[in-house]
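Several structures are given next for inspection.
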Structure I
């Protein structure tokens, strides 16, 4: 018996998680390598990366989870109430945290290396929290949604999550919005091998 295809919404969520996780894991490594080499940081690229996080994962991805995915699951799985409350709190905290991170980056750029350590520490904390958040969604939320949602539920979620174009996680055959193409290129150019990545949305992950 063949397995049912993975809903588009799940593939989008996972692909966007993959893209963001790759960047969050890479950024501290890249900064450490630049520090070791005595190379000047590329503040323009760093600003582009933080803008991307604010523009897509924080504003679009989280909004659709909070408004569509979480309420449906909350109604069907009351035992997940505390988990969903904590994930919602993460979403609210994330919006504040990314702005604080952007401010710390600006302080480093304008005030010099005296502000570098603060930015790097905030980045490590932000990345660790975000990676933990995404892991919880994939291990605690999506499996329960797969078990409980109807085809109609998935149709609504597929429409919602399939309607936007994350420039770092485009679907096969989907072109990146022209307005965001320079942002994508700026970010990818700043993450050369072995730091670069190529997230895919077509296949399924275990």
Structure II
């Protein structure tokens, strides 16, 4: 199923930047928190992350990704994003090389992202797909995650987004969820994200996503 889904997503073709590199000297910082309803206990569970990027030069963006996931595993990664092909005005393709730990275990995290901007009703939007693998350095365990994002700017200070998230360890059943959200800019460079998460397969049936973005 994972290979078929990834193929469909690729043929159909920004919480995170996706394939859009940061301008030299420009930075981005975000905090995201997802609270999920655990049906078996009736209690709320949650996970969050801090994510940062900085444009070192025109073809190099460096970043940090720190937080936890829905399984409660704590992750810390440093990564570099570089262009993989000649970048056109609308279509971007980048590769990511990351190193870090998951619950204290060394992990390599390679990834690829493809994105394209578009114009609709005199407003701009984008579609992107990001795929990452988390490979255990010692034991070689592999987890894969793929996010497909469709975004649209209906106004100068608002964004609409819907994201399809899929992934999980290759040895275990994978999860699939859909996350629609609205992003509001309250002052230059500061955005707040409000969304919901609906589980489709092997994940909580409902969740609430809250986020803060800051460009600098």
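Computing P(r) over Cα pairs in 5 Å bins from 0, in percent, for residues 67-162 alone gives 3, 12, 18, 18, 15, 14, 10, 6, 3, 1, 0 for which of I, II? Comparing all candidates, it corresponds to II. Can you tell which of I, II yields 18.0, 63 when Rg and Dmax of the Cα atoms in Å is derived from it? Derived from the structure labelled I. Structures I, II were shown, and helix-only ellipticity at 222 nm (-39500 (n - 2.57) for each DSSP H run of 4 or more, over all residues; to 500) at -1500 was computed from II. Structures compared: I, II; top value of FRET efficiency 1/(1 + (r/R0)^6) of positions 35 and 155 (r between Cβ atoms, R0 = 30 Å, to 0.05), i.e. the largest, recorded for II. Matching task: 1.24 is the computed value of Rg/Rh (Cα atoms, Kirkwood Rh), for residues 83-122 alone. Pick the structure from I, II. Clearly, the read-out refers to II.
When FRET efficiency 1/(1 + (r/R0)^6) of positions 131 and 179 (r between Cβ atoms, R0 = 30 Å, to 0.05) is worked out for each of I, II, structure II gives the greatest result.
Values in this text are rule-based calculations from the coordinates and carry no lab data. The shown structure was predicted, so the numbers you read here are calculated from the model rather than taken from an experiment. Cβ atoms are built from the backbone, for glycine too; each structure is taken alone.
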